[in-house]
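Please treat every number below as a calculation from the coordinates, not as lab data. Computed from a predicted model, the values in this text were never measured in an experiment. Cβ atoms are built from the backbone, for glycine too; each structure is taken alone.
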Structure 1
Amino acid sequence: MDVPKVFESEYRFCLVMWENEAKTMSELAKLCREKIGWSRTTTYTVIKRLEERGVLKREGSEIFPLYTKEEIQISEVDELIEKKFEGNLPAFIAAFSKSRKLSKKDIEDIRRLIDEAGE
């Protein structure tokens, strides 16, 4: 399934939507005003754009996400690897591991994920 592109400001809205039980446009507009300083109009514009691209569904004033946070994140990482690393996953991992200090726990978790993926 192709996950639609979610741009940075839209992703901030999605975080508010996923992290809260808010279901209506007015509830989400209030939360976006509190959490990211958006006006009601800005929130409604972002909702409309996400609805048009199939990221969420609107029924009346209720909003329903069509993708999870994890699905959007995976799609973004896939795009990053394709665009910046020519699809080369080991090059991405090498760059990632050089750009930050990995703790022992990080390394153990990454090894476990690799082992699970190889099964």
Structure 2
Amino acid sequence: MIAYETRFGTIGLSNEYFSKLIGRAVTSCFGVVGMVPHGGKQKVLGLISKKDRLDTGVVVKGDASSVTVDLHIVVSYGMNINAIAKSITHKVKYTVYEATGIKVTKVTIRVDGIKD
């Protein structure tokens, strides 16, 4: 949970909120086929529930001043991975800043698969 003080009180943002916000932004990028579960909790939830979850493959760390994001994605075959990564990085930074006012200092993208 990331919490910060404003003149109106304390605002708390959960990691689940960030994961779903970022997951929606990443899956809307051209060339991204899907997300890959990372970590024990995500893998177990993926086995239990067969539907796609927005927070799959997203790991967010940080505090109220800045956050870092790790992504595990699957891309389309024949696509320029460098261009996809730049697009994802830009969109994640923009989306998080516009929604929360918190800067994303680092986006790490791991391509865990290529799909036809």
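So percent of Cα pairs over 17 Å apart, computed for just one structure, reads 64; which one of 1, 2 is that? Of the structures listed, the value fits 1. Looking across 1, 2, the calculation of helix-only ellipticity at 222 nm (-39500 (n - 2.57) for each DSSP H run of 4 or more, over all residues; to 500) that yields -21000 traces back to 1. To test your reading of the models, identify which of 1, 2 gives 22 for relative contact order in percent (Cα under 8 Å, 6 or more apart) when calculated. The read-out was computed on structure 1. Which of 1, 2 yields 3.8 for distance in nm of label points 7 Å out along Cα→Cβ at positions 20 and 108, as computed? Structure 1 accounts for this read-out.
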